[in-house]
Structure I
Amino acid sequence: MADAGKVALVTGAGSGIGRAVALALLGEGYRVVLAGRRLETLQATAALAPAGTTALPVAVDVTDPASVRSLFEQTAGAFGRLDVLFNNAGTGAPAVPLEDLTFEQWRAVVDVNLTGPFLCTQEAFRLMKSQTPRGGRIINNGSISATAPRPNSAPYTATKHAITGLTKSTSLDGRKYDIACGQIDIGNAATEMTARMVNGVPQANGTMMVEPRMDPEHVARAVVYMAGLPLDANVLFMTVMATQMPLVGRG
């Protein structure tokens, strides 16, 4: 169980992996800020919270510095501190040939997947540096696309590779403030984002293939483990994936 009073903030908490992780953290005794675009989906997550736990839904646009600043101000106002940030909110672009992507489609993915985690990390640093006891932990959702691309996925893959760089820089820059940072790379969790895999998705060799998926609860348990470590220990990178998915040897 989490130490009494530990506070976590999960972006993209209204569905999928974010919802699973938020509920798992609540079950471990964390007070959890549920952040996301739509208040109604965050409230739906809060309605699933175990009895006696504390969940605070806050609507946020992670691409907007003022909105992110307000999110962390509300977190500090409600709980006085932040112990864990899970940078999870993400989006993708249509799976069209690279040359057919519009600038707006590229920019939308970069803004959510890369600028969003940077803005949240920046605000987390400010809060974690100033609180007592000092420090905290930041966990980034990297995806297996931080390692290997799927066909026609340049914006998503580029941003997830960039998250690896952000994780490493955050880990380095956070050392002197007792801020630990790690990354979880997730492969084929059974969420709305991967629903199309049931009917087959394009492979690097041009074929279509049905891909195995796994219960998001396995991801949630992994994040809870990472979050629960003392600040003198850190999981820098972890991959949790459906065992038989075609990642190793992809392409």
Structure II
Amino acid sequence: MNFLILSRLSNLYSTQRLVQAIQGRGHHVAIENPESLCEGHSVDILIPRLGGFRYEESLTNLRQLEKKLSPKKTLNTAANFHQARHKKISAQVLADIPQPRAFETPDCFPVIVKDCLSSQGEGVFLCRSQEELQNCLYKLQGRELLFQEFISESQGHDIRVFIIGDKVAAAMERVAADPRTEFRSNLSLGGIAHPVSLTAEEEQLCIQAVRKLQLDYAGVDLVRSHRGPLILEVNPCPGLEGIEKCSHKNIAEEIVVYAESFLNSHS
């Protein structure tokens, strides 16, 4: 099989782990920058790894590549990738799944303000007053925003669940370096991770969210609240480093095996 990975930085942990897994199972793999249109590839499986840098341009190129290269399978197509990546669209698609409440205009505090296309915890702010909100809106002017309820009992804690197909591959609890002062638990912001067991309800919520967004694999972030588990967001390009090191599982290989099974079932 011929795999093509779209990744701006070929030396990233996640990209390299996918390359190792693909080659380890006897397949060919190429890496291309998603910001530029590539040609001359025969592609069976296309794996987009689009980050925040020049995202719109990369997404446009992905759409064109899907038409031009006609891969047998794209792991998270451009349409589904963007539907999940855009926080407001994603929240609307998942409207019947438990989530923090969303507001058109925040009229109570504290409130979470999210840049709809931000990633890795960047562009996410906690505003505790009207003054903080106005300062935040000034910083984010021109950006599409999502306003959500702050789940105070989960401050500095969340759970990342890695879904491949219709199965939970691994899960970890992420804790902010200092939950008293930092409400975000992203590992990229200094958070730490440890293994966690999920309830049957939590597993089904995560699988249902990924299914509704029509993703092949994803990282689902949830919190445990007083009213039960709530889905925060679904990441169509989840990093592999934290989850692999925490779970001691070969998640990259599981993604490749999933791709193989798809092609074998459609051959």
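No value in this document is a laboratory result; all are computed from the given coordinates. The shown structure was predicted, so the numbers you read here are calculated from the model rather than taken from an experiment. Cβ atoms are built from the backbone, for glycine too; each structure is taken alone.
Looking across I, II, the calculation of Cα extents along the principal axes in Å that yields 54, 36, 35 traces back to I.
Quick one: distance in nm of label points 7 Å out along Cα→Cβ at positions 49 and 161 came out at 2.5 when computed from one of I, II, so which one is it? Computed on structure II.
Highest-scoring entry among I, II, by mean count of other Cβ atoms within 10 Å over residues 97-104, is II.
Just checking, which of I, II has the largest value of distance in nm of label points 7 Å out along Cα→Cβ at positions 33 and 153? Working shown, then result.
Numbers: I: 3.0; II: 4.9.
Largest value of distance in nm of label points 7 Å out along Cα→Cβ at positions 33 and 153: II.
Here helix-only ellipticity at 222 nm (-39500 (n - 2.57) for each DSSP H run of 4 or more, over all residues; to 500) was derived from just one of the structures I, II, and that gives -10000; the source is II.
Upon calculation of FRET efficiency 1/(1 + (r/R0)^6) of positions 41 and 89 (r between Cβ atoms, R0 = 35 Å, to 0.05) from the atomic coordinates, which of the structures I, II produces 0.70? Mind dumping the intermediate values first?
Working: I: 1.00; II: 0.70.
It was calculated from structure II.
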